[in-house]
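These notes open a run of structures that come right after.
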Structure P
Amino acid sequence: MRRKTRGKFMNIIVLALIASFIYTTINLALNLSQKRAVKRVELIKLEEEKKKTKELQSELDSIGTDAFIENEARARGYIKQNERIYQDINNK
């Protein structure tokens, strides 16, 4: 009788360990899936930030060049010496 009780007790322990292992494995798989999704989103954000950084660096590099200064002056209404400005009076 004592052997049967011990055997049943060992079976319960083994089943509990197996159930714990399965639960842990499923939980870890779900966490891994969530972490991969977050990683994909963060990589997309990183690429966007790299693109913005590249654009800003390009803009920063152009500041101080003759073309940049000329464009800024034209945007503020300045013209070059001896330059003629034509206005379309038909299209108001």
Structure Q
Amino acid sequence: MAYSIVSIANMALSHIAANSRLESLTEDNIAASEVNLWYDHCRLLTLKEYNWNFARRRTAPALHSEAAPAGWFYRYQLRQLRNRAGDRERR
């Protein structure tokens, strides 16, 4: 089930027992401005924190320019892998 940004914001506001409910992120109130400030940052942190199936990038392996070893049909190049958060180690 897909949730809209406004519904996610309203769930977060209810979680902290805020007395306001948003109809739109363009409202001129403190709750909407705080959601606009924090939503993208928290979304990106959540995506980087876990190896989500939908957020994976898949690529086809590149063939190596040299011949394959005896008994094998293909030889592939190994590429340097980085996690999505850059070079920092995963916890």
Structure R
Amino acid sequence: MLSLSGVIFLWWLFANSGFISQDLFPTPWQVAMAAVELYEDGVLIKDLKVSLTRASIGFAIGSCLGILIGLSVTFANNLQSQSIRFTTNTI
């Protein structure tokens, strides 16, 4: 919890330093107020559902592809080791 508060403090410090415009790098308070406003308008929940759906679909596709590639590699290694055993036993 200390590291989270430290990050928020550094964020606040950097945002208030004046190096970058607060339009480009808002303070944590401005971000929180914008989140509350979006929640009250109903936009936040709707957009969050869309984002989570997209992330879930991407995760599912990536997981399926990873499993298929892993099984393919395992199958190929098993075939290779069996073919090596077959050729060494017949020679």
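Rule-based calculations on the coordinates, nothing more; no lab input. Since we're looking at a predicted model, the values are computed, not measured. Cβ atoms are built from the backbone, for glycine too; each structure is taken alone.
Observations
- Origin of the derived value 35, 10, 7 (semi-axes √(5λ) of the Cα gyration tensor in Å, for residues 24-63 alone; candidates P, Q, R): Q
- Once volume of the Cα convex hull per residue in Å³ is computed for every structure in P, Q, R, the highest value turns out to be that of R.
- Looking at distance in nm of label points 7 Å out along Cα→Cβ at positions 48 and 80 over structures P, Q, R, structure R comes out largest.
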